[in-house]
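Please treat every number below as a calculation from the coordinates, not as lab data. Here the structure is a predicted model, which means the values were calculated and not measured.
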Structure 1
């Protein structure tokens, strides 16, 4: 379970940064009048999904810290 949690954290962390990068890239394209994803308000939604993913990463990391601190006592 510990290894599964570690893999999930890494995937969510990487996915969140990829979504944030895609949102920035889309916004830059929108400034020049082009689009990658065919919707003008999509960068904000991508940033929201990235933030939600990072929130889950933080929760999983804090859970791992709590478990490691309780097993040392």
Structure 2
């Protein structure tokens, strides 16, 4: 599996993780009131990976749709 690395300065890392965790919907507490065992950093890392996968699927679906022509559809 390939690795994608983002380089963020140490001074900005906390700002970036905090901003993305808020934008992606992280909560410090679970719905049952317990503390969230997943750190903000883990949450952001997983959400970025999911975002990349979702964008790839959306792009591939758009390409597939664009490659279809009306002549490819048979109605009988």
Which of 1, 2 yields -19000 for helix-only ellipticity at 222 nm (-39500 (n - 2.57) for each DSSP H run of 4 or more, over all residues; to 500), as computed? 2
Of the structures labelled 1, 2, one was used to calculate Cα extents along the principal axes in Å, giving 59, 16, 13. Name it. 1
